[in-house]
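Student: Below you'll find the structures, each written out as structure tokens.
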Structure P
Amino acid sequence: MNVYVYPTDHSWFNYLRARPHLDEINFWQPGGGHVFSRLQPGDLFLFRLKSPANMITGGGVFTHASLYPVDLAWQAFGEKNGTESLSTLRSLIARYKHIPVTQLEADAKIGCIILQAPFFLPETEWIALPADYHLNLVQGKRYDSGSGIASALIHSVERALISSQVPAIGEAKPTESLYGNPTLVKRRLGQGAFRVLVTDNYQRRCAVTGEKTLPVLQAAHIVPVSRGGQHRSDNGLLLRSDLHTLFDLGYVTITPDHRFRVSPALREEYSNGRIYYEMNDREIRLPDSTTDQPSREFLEWHHDTLFRT
């Protein structure tokens, strides 16, 4: 497991520390110029609180990184961005960019580093920085898997969590290795991570229509959370908002062989739906990675349980 130690603002840290039971957080970067690419899902991301603390004070499990419009990042994560409102978030971004907030574009992008199972250590358990970590590192420093420093940091975090009894949200028990199974984190996501990951998996295009207007695209659950579905990438489809509504209501479905189907009930009940019937039997777009493609089991469930035949 790789470990990354990143400089962290006091205000962001303190706001989230007061909300210790969050399942995920968005560690955002104001520049929005590049996607953070130094970690793999399941790696450990640690907060180095800036001066005067200069200590490791918490962290989380890295899940995904993306460039995302600030307004949509707020819709996805809300207070999990570390602020109380969208206007505050926009003001902070403008301040870091050294521009008036009125000059911040409506669709300004920020870097999103999405972390699962975040934790915030009490001051008595803060961890000293490695000797080779320089305080002038603006973007932090990575310690590679298997290195002595990475192993020491992981063990220090585990000891601090157990000693302080900080609740770690996730599947690991307090007496187990909290960061030993990255596949668990990759498969079990929070709502915000699910939304961003599904959006990126489908290359920000509707799986059925190819629509690219991001504000009208929505991450749809194949098996709804209300019916036992999870925030998993293989339980997600990126759909235009009207198709998402029809999908949830069972008027359309995706077959196990990845074809779009429209129910006869749409015409029977509403005497309409021509634009949707024109798309009937269309093969959908799929994520490049087979592990992120919709599960056949979940698609069969939707067809058998929700689709109005």
Structure Q
Amino acid sequence: MRRIAVLTSGGDAPGMNACIRAVVRYGLSAGVQVYGVRKGYQGLIENLIVELDSRSVSGVVRMGGTMLMSARSDDFQTEAGLKRAIEVLRGWDIDGLVVIGGDGSLRGALALHKSGFPVVGVPASIDNDVPGTEMSIGVDTALNTILEAIDRIKDTAAALQRAFVIEVMGRNHGYLALMAGIAGGAEMVILPGSRISRDQVVEEVKSAFLRGKPHFIIVAAEGASTPTKSISELLSEYVSASGHDVRTTVLGHVQRGGSPTCYDRLLGTRFGAAAVDCLLKGQSGVMVGVKANQIVVSDLETILSAAPELSEETLRLAEPLAH
């Protein structure tokens, strides 16, 4: 390996810049030239590649988002687009690529690997829906953002004896809702696939206020929405049927931004260095991850054929702690 490149793809996640910084500085220390691909896979096709040096990544560790920017690319999903991306990489004499992103980005990395180009994946998704790692870049920051919002909302909910529905991100995975709901002391957590009824919600709300609770907080995953109504709209209707005042808050993209936490800065740094090590060892078609606080390397195709799962132990905590 003489030249390697790095790109970020898909949704941004706090800590991506820490990972880019590690790829650049760790790579330079190993004697390789490092290049950055701007705007993800679309940038590959459009030849948006720049050489990076140590100063290029100075100060980025504290910044959210991604200094290389990101974009969705329909072109890359075509055979012609994939071929063009490899031609661009070969044209720059780049020997290996680090891809930082979530499920879709890692599938793109696998496609490059299967086409004969060396690539290593790094999981970065606030949804924490990538198998093969206990934590992805950005998750801890997003959770802390959600938790701060819950704490603030709980203050006003208690002051006015109201119920609040707080909808959080996570696509079809309920990790953010589950963890934030437990840590934030929510009275109810709704996950994708949860079976809820109007009568159940009404009973829970009435029971909580009768027990002397000054508020009722529901944390709901966006993936629990129905084809016709968002989960926050549906739950708001159910809570209203209890006779109690209800307000809804959809946190949206505020969960993606902001300065990364110490954990995400360190995780991104560890992942970036590990990804460079993999390329230097001749590994390709793999993803770095963390398990029991140790860096692990897993086969990309195996990971992408699995489904993300929530911890049964954590799931069992949610209901008893809500009372």
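Derivation of every value follows stated rules applied to the coordinates shown; laboratory data play no part. What you see is a predicted model; the values in this text were computed from it and never measured. Cβ atoms are built from the backbone, for glycine too; each structure is taken alone.
Student: If FRET efficiency 1/(1 + (r/R0)^6) of positions 3 and 195 (r between Cβ atoms, R0 = 30 Å, to 0.05) computes to 0.65, which of P, Q did it come from?
Tutor: P
Student: Can you say which of P, Q returns -8500 when helix-only ellipticity at 222 nm (-39500 (n - 2.57) for each DSSP H run of 4 or more, over all residues; to 500) is computed?
Tutor: The correct label is P.
Student: A follow-up question, please. Who wins on FRET efficiency 1/(1 + (r/R0)^6) of positions 131 and 227 (r between Cβ atoms, R0 = 30 Å, to 0.05) among P, Q, i.e. which is largest?
Tutor: Ranking P, Q on FRET efficiency 1/(1 + (r/R0)^6) of positions 131 and 227 (r between Cβ atoms, R0 = 30 Å, to 0.05), first place is Q.
Student: On mean count of other Cβ atoms within 10 Å over residues 11-18, which of the structures labelled P, Q is highest? Intermediate values should be presented prior to the final figure.
Tutor: Numbers: P: 15.8; Q: 28.4.
Going through P, Q one by one, mean count of other Cβ atoms within 10 Å over residues 11-18 peaks for structure Q.
Student: To test your reading of the models, identify which of P, Q gives 13.0 for mean count of other Cβ atoms within 10 Å over residues 275-282 when calculated.
Tutor: It traces back to P.
Student: Could you tell me which structure in P, Q was used to calculate relative contact order in percent (Cα under 8 Å, 6 or more apart) as 17?
Tutor: On the way: P: 17; Q: 24.
It was calculated from structure P.
Student: So if we calculate distance in nm of label points 7 Å out along Cα→Cβ at positions 19 and 107 for every structure here (P, Q), which label has the highest result?
Tutor: P
Student: Taking 15.8, 47 as the value of Rg and Dmax of the Cα atoms in Å, for residues 59-146 alone derived from one of the structures shown (P, Q), identify that structure.
Tutor: P
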